[in-house]
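Asker: Each structure below is given as C-alpha cells.
Readers should treat all values here as calculations from the given coordinates under stated rules, not as data from a laboratory. Model, not experiment: these values are computed from the prediction. Cβ atoms are built from the backbone, for glycine too; each structure is taken alone.
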Structure 1
C-alpha cells in the first residue's frame with residue numbers, strides 16, 4: 001500500500017523530472033564535462049571533490065590539475081576529436097587525466113585494467129588512439145603490447161606515477177609529473193580555451209563492452225548522453241546534493257562507476273570517496289569512516305555484501321540512498337532491511353544504449369519506468385530470433401509476459417553506436433511496428449509488473465539476457481530466475497545457471513555452477529544434497545531443474561562483478577574440462593544428485609542415459 005509520505009516523495013521526484021524536461025540539453029549546445037568541472041571550481045573551490053587513499057582534492061585543485069593535463073596533451077599534439085587511451089586503476093589521477101582529455105574536446109578511450117595481450121592490443125588499435133596515458137601499476141601490461149601498436153616510444157606514451165605501486169617506470173616513457181610541475185613556465189593552471197568550443201554532440205568517451213562473447217567493442221558516448229544521464233540519475237532519481245558524499249568502489253572505466261557514480265557527483269558538486277578495489281569486509285566500515293550517505297552498486301556486489309557474516313551494527317550506517325543496477329529481486333528486500341537503506345535507485349541501461357529505465361519512485365524489486373518510447377516483443381529463445389506476424393511486424397507481449405526490450409531510435413533518443421559501423425547496424429531492428437521505424441535491440445528480456453500507485457507509469461523487472469535462456473523439454477527457462485531460486489537455499493552462496501547440450505536431445509539442459517557458503521560447507525560431505533534437491537523440486541518446474549551441478553570454490557566474474565558463463569558453457573559437464581571442480585548429476589527418475597562417474601558420463605555421451 002502506498003503511504004501519504006511515499007506519494008509526497010514521488011510527487012517531488014516527478015517535479016524534478018518535469019523541471020529537468022524544460023532544460024533538455026541539445027547536441028548543438030556548447031557545454032561539456034570540462035565546462036561542468038570549471039563551474040564547480042568557481043562555485044565551490046575549497047570544497048572537497050575527491051577522496052582516495054588518504055588524499056583529498058578540492059574542486060578548485062581538481063580543475064587546476066586537469067588544466068595542466070590538458071595543456072600538456074595540447075603540447076603533445078592532441079586536439080579536438082583525437083583519441084587518447086587511458087588505462088589506470090581507480091584513483092584521483094584517473095579522473096584528473098580523464099577531465100584533462102575532455103577539456104580539449106578529445107575522446108578518452110577507457111581501457112579495462114584487466115585487459116592483456118591480444119585483447120588489450122585490439123582495444124588500443126580499434127579506437128586509433130594517438131596517445132596512451134597509463135598508470136605505473138599498468139606498466140607490465142602496456143610493455144607486453146607496445147610492439148604491436150603504432151604509437152611511438154618516448155613520444156606517444158605518458159605514465160602516471162602510482163604511490164601504491166612498487167613497479168619501476170619504463171625508462172623511455174616520460175612521467176606525467178614532469179609535465180604537470182606547477183613551476184614550469186606558462187599559464188598551465190588556466191582553463192584551456194578549447195573547452196568553451198565543445199558541443200554536447202561531440203563524442204567524449206569510448207566505453208568498451210565486456211567482450212565475454214568476443215573481442216570488446218567500443219561504444220561511442222557523447223557529452224549529451226553523459227549529461228542526460230547525470231541529470232536523470234543524479235538529479236531526478238538519486239537527488240544528490242552538494243553536501244552529499246558518495247562511496248564508489250566500482251571501476252571508473254565502466255558506465256556505472258563513471259557516469260552514474262562520478263557523473264552524479266560532478267553534476268551536483270558533491271564529493272566522492274574512490275576505492276581502488278571493492279572489499280566486502282571493509283565496505284561499511286569505510287562508509288562509516290568517511291560518513292558517506294550514498295553509494296553506487298552493481299547487483300553482484302550487493303550479493304557479496306549479503307554473504308558477509310551478520311554484525312550487530314549492520315544497520316548502523318549513514319547510508320540513506322544508493323544507486324546502481326543489477327540488484328536482483330531474490331535479495332532485494334533482505335539487503336534493504338539488513339543494512340537499513342531507505343532508498344534504492346535501481347537503474348537499467350547499457351553503455352551503447354539510447355535510453356534507460358530508472359526506479360525514481362523508490363519501488364521495490366523493479367528497474368523502474370522507461371524514459372523514451374519502447375516496446376516488449378515476442379522472442380524465440382530456441383532460434384534466437386524475434387517473432388514476427390504474417391505482415392512482418394513484431395508482436396508485442398501481454399502485461400506480465402517476458403518480452404525482448406526494444407528502444408525506439410529517434411532524434412530525442414539517438415543511437416551513437418560503436419566505432420565499428422557493422423557492429424552498430426547489428427544492434428538495430430527495423431520495421432518493428434510499422435514500415436521504416438528503427439529500434440535499438442537491448443538483448444534483454446523484461447516484463448511489466450504491478451507496483452501499485454506510480455502516476456500511471458508502467459514499471460518493469462529484468463528477467464534475463466537473451467543469450468542466457470535455455471530451452472528444455474519444449475519450455476523456455478530463465479537462467480536468472482532459476483539461479484535466484486537456487487540461491488535461496490541456506491547453504492548456497494552463489495549459483496550461476498546456464499544451458500548445456502546433451503547428445504541426442506533437443507534444446508539445452510540446465511546446469512548450475514554453485515559456490516557454497518564456506519562457513520557451512522567445508523567439503524562436499526557437508527552439502528545437504530537431500531535438502532537442496534527437495535528445495536529445487538519444490539520451487540522449480542521439472543523442465544527448469546538443473547540436470548548437472550558443478551561445485552566451485554569461487555565464481556568467475558567480470559571486472560564489474562557479473563558472473564561469467566561463456567567458459568562454463570564450453571566446459572559443460574565434461575570431467576576432463578573442469579579442473580578440480582566436481583560434477584554432480586540428476587539421473588532420469590532419481591530423487592537426488594550424485595557424483596558424475598565415468599560410466600554414466602559415457603552413457604550420456606553415447607545417448608544411452610535416458611534423457
Structure 2
C-alpha cells in the first residue's frame with residue numbers, strides 16, 4: 001500500500017509540471033539519479049511513468065518502483081533538451097539508461113622473439129622482450145587481421161611451446177583442415193618457419209595488395225628455378241589471400257564512409273550491433289548488450305546518442321534497421337558534432353538493405369549467446385516480432401489446434417515454444433466439454449476460456465509457472481475466422497496477448513499469418529516462415545495424436561463394455577491396470593481377479609471373451625482354474 005500511495009503522490013506532482021520541453025531526473029531514496037530522460041512536454045511524459053503500467057516493460061516497472069522523487073529542468077526547445085540529456089547521462093551514468101562502456105582503447109600486435117615466434121592481439125604494451133606493432137584503434141580489425149594472417153600462412157594459434165612440445169601429442173584440428181603447419185610434429189625446419197612468419201608480418205604491415213605482389217614475384221622466380229615445391233606453397237598462399245578478399249567484398253559498401261546500426265530484442269535485454277565503414281571497407285565492428293526492452297524507435301534514439309557521445313568520428317551517413325525517435329533532432333545533433341550534415345536512413349532495398357540485414361543477424365547472434373539459444377532461433381524470433389509488429393520478442397509462444405472426426409471425440413492440443421524451441425513439459429491436452437459437433441470456432445473459444453481461467457487461479461495463488469505464465473504470442477491453427485471468434489473472448493477476460501492465426505494452403509503447408517482484418521504473407525521472411533511452419537506442424541501433430549488416442553480408448557472401452565458383468569468402472573480399472581488390450585487379452589483369470597473392482601465370476605467372463613477356443617462353461621471353473 002505504501003508503494004501505491006507513493007506512486008499516486010508522484011503522479012499528482014507530475015501533473016503539476018509545465019507544458020514545456022525539458023529534462024527530468026529520477027532519484028531513489030538515497031538521492032542517487034537512476035534515470036534521466038527528455039520530454040517535448042514535461043507534464044505528459046513524466047506523468048506516464050506513474051499511471052497505468054500496461055505499456056511499461058519490466059525495466060521501466062522496476063525503475064518506477066525505486067523512484068522516491070524527481071527533478072526537472074525546463075529548456076527553450078526540444079533540441080536543447082536532447083543535448084542536455086546526453087550531457088547529464090554522460091556525467092551521472094544512471095543505472096536505468098542505456099549505458100555503453102567506452103572500451104575503445106588502443107590495440108597492439110605482440111610478436112614474440114625467435115626461435116619459433118608467435119603473434120597475438122593485445123590491449124597494452126608490456127616490458128617482456130616482445131616486439132609490439134601498433135597502436136591501432138580497432139581491436140576487432142586487428143583480431144581479424146591476425147586471424148587471417150595465421151590462416152593464410154598456416155601459423156599456430158595454440159598454446160603449445162616450441163621446441164619444448166615437439167612430438168608431444170597429436171596435432172590439433174587446424175592441421176587437419178590445412179590451417180596450421182603444425183610445428184608440434186617437429187617436421188618443419190626453423191628457418192622455413194621463420195621465413196613464413198616474416199611473410200605474415202609483411203602481409204599485416206603492407207596489406208593484402210603489397211603481399212600479393214611480393215608473393216607472386218617469388219612464386220614466378222621459384223618456378224623459373226624449378227623449385228616447384230616452394231612455388232606450390234606460394235601459390236596456395238596467394239589463393240588464400242584471394243579467398244579472403246572475396247569474403248571481404250561481401251561486407252563492403254559503395255559509400256565511402258558510413259555506420260550501420262541494428263538491434264535484436266529478447267525477453268529481458270537488447271543487443272545492438274554496429275558496422276563502421278571507411279574507404280568502402282568494413283573497418284570496425286562493435287557489439288553491445290543492454291538490459292531492458294524499450295520500444296524500438298526509442299531504443300535506437302537513446303543508443304545513438306550514447307554511442308556518438310563516446311566516439312569522435314561521426315560519418316555523413318548512418319543506416320538503421322528501423323525508424324528512430326526524434327530523427328530530425330538527432331540529425332541536427334550529429335551534424336553539430338561532425339561539423340557537416342549527417343543523414344539517418346532506413347533502407348528498404350539494395351546494398352544498404354543487405355548491410356542492415358547482415359548487421360541485424362549479428363545482433364541476433366549476440367543476443368542468442370545471452371539467451372542460450374542459437375543465432376538462427378534468435379533471428380527467427382526477431383524477424384517474427386518485426387513481421388507481426390509486436391512490442392517485444394515472442395520468447396514464449398502458445399499455439400492451439402482443434403481435432404475431431406465428424407464432430408466425434410472433439411479435443412484440442414496446446415503446444416509451447418520457448419526461445420524458438422519446443423517446451424514439451426508445458427504442452428497441454430483438452431477434451432471439449434461444452435461443444436457438440438464439429439464447431440471449431442466454439443471449441444477454440446472454450447479452450448482459450450478454460451486456459452485463461454486457469455491463469456487467473458494461478459495468479460491468485462502466486463504461481464507464475466505453467467498456466468500461471470502469460471504467453472507473449474498466441475498462434476491458432478486456422479484463419480481469420482478463428483482469430484475473430486477468439487479475440488472478443490480475450491478482450492472480455494482482460495487478456496492482452498497478441499493473437500494471430502496460421503493459414504495453410506491447399507497442400508496443407510503454412511501460407512500466411514491471419515489477423516482479424518486479413519492476412520500477412522510470410523513466405524519472403526524465411527526464418528519466420530520456418531519457425532511458424534514448425535509450430536503449426538507441431539501443434540497439428542500433437543492435437544491429432546491426442547484425438548487418435550481418445551478414439552482408440554473409446555473403441556477399447558466399447559469392446560470391454562460388451563462383456564457381460566463389465567461396466568464403465570470395471571472397464572476403466574482393467575485398462576488402467578493392463579495398459580494395453582494385448583496385455584489384457586493375454587492375462588489369465590487369476591490375474592484378472594486381482595484388478596480392483598473385479599471378482600472371480602467377472603474375471604472368468606472376461607477370460608472367456610478373449611479365449612472362446614477354450615470352450616469355457618460356467619461349471620468348468622475348477623478345470624480351468626485349478627487351485628494348485
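Asker: Computing helix-only ellipticity at 222 nm (-39500 (n - 2.57) for each DSSP H run of 4 or more, over all residues; to 500) gives -15000 for which of 1, 2? Intermediate results must be reported in sequence, preceding the final value.
Answerer: Numbers: 1: -7500; 2: -15000.
It must be structure 2, since only it matches.
Asker: Next up: Thinking of 1, 2, which structure, once distance in nm of label points 7 Å out along Cα→Cβ at positions 45 and 341 is computed, gives back 3.8?
Answerer: On the way: 1: 3.8; 2: 2.7.
The value was obtained from structure 1.
Asker: Kindly point out which one of 1, 2 the value 1.13 was derived from, the read-out being Rg/Rh (Cα atoms, Kirkwood Rh), for residues 165-364 alone. Spell out each step's value before the answer.
Answerer: Numbers: 1: 1.02; 2: 1.13.
Of the structures listed, the value fits 2.
Asker: Something else about it: Tell me which of 1, 2 gives 0.75 when you compute FRET efficiency 1/(1 + (r/R0)^6) of positions 85 and 189 (r between Cβ atoms, R0 = 30 Å, to 0.05). The partial results should precede the final answer.
Answerer: Numbers: 1: 0.75; 2: 0.00.
Source structure: 1.
Asker: Have a look at 1, 2 and say which one yields 5.1 for distance in nm of label points 7 Å out along Cα→Cβ at positions 5 and 485, as calculated.
Answerer: Numbers: 1: 3.6; 2: 5.1.
Considering all the candidates, the number was obtained from 2.
Asker: If log10 I(q)/I(0) by the Debye sum over Cα atoms at q = 0.08, 0.09, 0.10 Å⁻¹ is computed to be -0.60, -0.77, -0.95, which of 1, 2 is the source?
Answerer: Working: 1: -0.60, -0.77, -0.95; 2: -0.83, -0.95, -1.05.
Of the options listed, only 1 reproduces it.
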